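Below you'll find a set of structures to go through.
Nothing in this text is a laboratory measurement; each read-out follows from the coordinates by a stated rule. Please read all numbers here as calculations on a predicted model, not as lab measurements. Cβ atoms are built from the backbone, for glycine too; each structure is taken alone.
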Structure 1
Amino acid sequence: MEKRVIALGFFDGVHLGHAALFARVRAEAEALGATPAVLTFDPHPGGVVSGEQVCLISSLSGRIDLIRRLHGISEVMVVPFDEAFRAMPWDQFVRVLQRDYGAVHVVCGHNYYFGYRGEGNPERLVAECQALGMGADVIAEVSLDGVPVSSTHIRELILAGEMEQARRFLGHSHTLLDTVRHGYKLGRTLGAPTINMEIPAGVVAPLRGVYVARAFLPEETEGRLAVTNVGLRPTLDRSENVTVESYILGFDGDLYGQEIRVEFYRYLRPEIKFDDVAALRMQIQKDVECAQKMEKEIEK
């Protein structure tokens, strides 16, 4: 069986704390001649235990993309967190890692709990791995400006539209990964054709309003400057659900059905209901001009 060094966790948002863990996995895998890998879960264990939906920073596909693209770990193994897995004793889980996944070394965070009733903890994990002849590392808490890096804190920043602060704690821009959907095609009448995306179920929606963003098209590594609206489109009175519409500057192609990544950089203004379409058109132009002025300031 292939030897693996495995990162253990849910990794919502894939933030700076997770980055420290992945760096350790890559280093240990290189030293041992093993494959770096991530073992994560779906759905969120907390939601299964509580019976309530947990609001996440990233969808499953978004998490996988971030881990592979930013941290160079291509092997991401997703384990269904169902009732059978929830009932598994903690020490059995460690043995499964060795027997079924080829783990020779595992890495977890300081607050990693696992197994039946969360009885497994980092100390027990290290002791059991030693007994089985495996290595184990526990990554200490990572802080920024004296504030612990956590998915909970980052989620609050996103809800408040504080994308620049969220970026500092994530180590990358907040990202939406979704398939472009058909909209009402009214953007063309405003001189600003948009791509339409949705916030995946269970994923946090940023504060309603307009953002400076970048859109990454298929097969492109350089993002294109975009003005992105998150909201209900009150002037057009067309939507009952939160939608994400991005006007990609200088682009007028057909992206329907393709997977696009939008990265949020800066909150421009709240969502406004204008008196008429003409006023909306004028505001869109102002938003574009603001985005162009900010382009040199934002990370590419």
Structure 2
Amino acid sequence: MRFDDPAAFFAHAAPFLERREAENNLILGLRARLERDRHAFGDEDPYLAVAEDGGAVVAAAFRTPPHSFGLAATERPEAVDAFANDLRGMELPGVLGPNALAERFADRWRELAGVRAWLALEQRIYEARHATAPAGVPGLYRDYLAEDHDLAAAWMDAFVAEALPDAPPGRGDDGVAFVARRVADPDGGLVVWENHGVPVSIAGFGSPTPNGIRVGPVYTPPELRGRGYASALVGELTTRLLAGERSLCFLFTDLANPTSNSIYQRVGYRPVADVSDWRFAPATPS
């Protein structure tokens, strides 16, 4: 069942999605922006759909073009096939979702669309209910300031180039657009760790869920890594968010980056689930 109205979709699907809030934080985090503006991510209409059994929602899926197709966590993997059939004829840059579901969709999409599909990124979802910022890290936490703009935009471009080098063109904001959007977001923002008055690490936050909010991206320039700046920044940011109206914080890490997967656990995050990002491209002519 497809929905044209984001408010109607979330009213219908939210009880199902919220049962696994951490695993579904990506789709739940879209709710506020899509309900304010269904074209918040681009000119094309979003794809919002559920699968039902006996009138009960058993799976949900989404896409905010130009981004990849996304799958919510479900115990009914056969629903993936129904979504793939429903999307037949569309062009998709990829699929993101829990490992087994994303792989199943990629296999099905190869058959339906005649594309090449490959695993581009493996990530882990983390959740924190409390956090402890490491002691002894030089510097201090502060909010983003207007004079940080150029540096923050350049760092966001560097983050994408490092963390998402194979992202399809047009998939995400450039640094300038990202900073503008995040600063204007009533549900999010940017924060900085500075040392001797100089910014040394930056983190974003936003995409609220009923009980939580997502932290990220987090970026420290290569020449400043290994000094605890990102750990201190994320620990302090998480502590402050949890001291407010949020009881949960989420973040995504690249499983190929052992450093990020260890430092966030040291400040209080625990692994919840793994997700896979598959990419699609036209099949190579024989």
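At-a-glance table
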{"item": "Ranking 1, 2 by mean count of other Cβ atoms within 10 Å over residues 82-89, the structure that comes out highest", "result": "2"}
{"item": "At a computed 3.1 (distance in nm of label points 7 Å out along Cα→Cβ at positions 2 and 130), which of 1, 2", "result": "1"}
{"item": "If mean projected area of the Cα convex hull in nm², for residues 178-217 alone is computed and equals 3.8, the structure in 1, 2", "result": "1"}
{"item": "For 117 (volume of the Cα convex hull per residue in Å³, for residues 58-121 alone, calculated) the corresponding structure among 1, 2", "result": "1"}
{"item": "Which of 1, 2 yields 33, 21, 18 [semi-axes √(5λ) of the Cα gyration tensor in Å, calculated]", "result": "2"}
{"item": "Top of 1, 2 by distance in nm of label points 7 Å out along Cα→Cβ at positions 162 and 194, largest first", "result": "1"}
{"item": "Ranking 1, 2 by relative contact order in percent (Cα under 8 Å, 6 or more apart), the structure that comes out highest", "result": "2"}
{"item": "Read-out FRET efficiency 1/(1 + (r/R0)^6) of positions 10 and 274 (r between Cβ atoms, R0 = 41 Å, to 0.05), computed value 0.50, structure in 1, 2", "result": "1"}
